[in-house]
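Structures incoming, each one as structure tokens.
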Structure P
Amino acid sequence: MIDFDILIHMKKDPKQFDWNFVGLDFGNWEEELLWVLDLPTTKISISELGWHLDCPFWEHDNGERYTVTLRDVLEKEEGTIMEQESVRKADTTYPIDIYFNKDKWLILDGLHRLVKLYEAGAEEVSVRIVPDDKLSSILSGEPIEMPSW
């Protein structure tokens with residue numbers, strides 16, 4: 001179960017964000033390897049991905065990494081112009097790639113599409129679910145470079 005009170009607290013100060021909550025403990029992946037996986041497309045409720053909105057995945061326009069949340073972009077906060085443009089250009093004809101980890105769906109590819117679909121009022125989104133037995137085929141073997149404030 002997702003503790004939304006934790007997310008609300010972390011939204012106030014992205015530098016206090018608990019990255020263990022996200023579930024990136026399996027390491028980095030290669031998007032190109034993800035894209036070529038032959039996976040079926042299905043639909044899920046956009047609410048199952050809503051927790052991503054309050055995670056500071058993106059870079060501020062000033063170059064400071066891991067300080068901009070998807071919600072910041074939706075609300076057109078200062079310092080989000082570059083991400084707003086990426087959302088505007090996002091092609092929502094492609095499904096969002098997700099993996100189930102730490103009791104929730106984690107987006108591996110498609111954060112900008114999620115924001116665009118959320119902004120458009122979508123209730124469901126097309127996804128490709130990466131099964132456990134395919135995860136190792138997309139992993140790079142490199143750790144994810146997380147912030148160290």
Structure Q
Amino acid sequence: MEANRRLSLEEYVLAILLMLMVALNFTGILCRYWLHLSLSWIEEIQLGLFVWVVFLAAGLTITRNIHLGFSALVDRLPSRLQMAFQVAGRLFFLFFFALLAWFGSRMVLNEIISDQRTPALGWPEWMIGAAVPVGAAVAVVRIVHWFVHRGRS
């Protein structure tokens with residue numbers, strides 16, 4: 001990581017969500033083994049936070065170029081072909097995340113219309129499901145930003 005690089009908003013949000021997950025997990029372990037009390041709602045919140053972390057981090061992997069890829073193969077190609085593979089990969093990701101945002105938003109609308117609730121807390125399911133279209137939309141914005149930035153340089 002570069003020393004002068006500023007952290008993005010996603011990184012701050014992800015750090016907070018991960019800290020919450022660790023605190024909840026620690027609390028659940030203490031309650032289970034010391035108080036002999038199982039708190040099922042902790043697992044439900046952790047699962048929701050995990051979904052948010054996964055979908056918010058997806059766009060970040062593309063921004064930082066740390067997503068899974070065929071770097072062992074692509075790194076051996078000439079620089080022009082490497083750039084062509086990067087552009088093709090970003091176009092694929094753009095298409096994929098645009099579809100994910102579209103179908104994710106439809107899923108959230110269905111969750112709102114059907115008033116689906118979580119089992120332990122009774123919270124609206126869309127609060128967790130919204131991670132799909134939000135994370136996908138963030139990824140789309142990041143990919144478009146990459147193309148705009150590449151166009152300038």
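None of the figures in this text is laboratory data; all of them are computed from the coordinates on show. In this text the structure is predicted, and so the values were computed from the model without any measurement. Cβ atoms are built from the backbone, for glycine too; each structure is taken alone.
Thinking of P, Q, which structure, once Cα extents along the principal axes in Å is computed, gives back 39, 33, 30?
Traced to structure P.
Of the structures labelled P, Q, which one yields -25500 when helix-only ellipticity at 222 nm (-39500 (n - 2.57) for each DSSP H run of 4 or more, over all residues; to 500) is computed from its coordinates?
Details: P: -7000; Q: -25500.
This value belongs to structure Q.
Taking distance in nm of label points 7 Å out along Cα→Cβ at positions 107 and 131 for each of P, Q, which is largest?
Across P, Q, distance in nm of label points 7 Å out along Cα→Cβ at positions 107 and 131 peaks for P.
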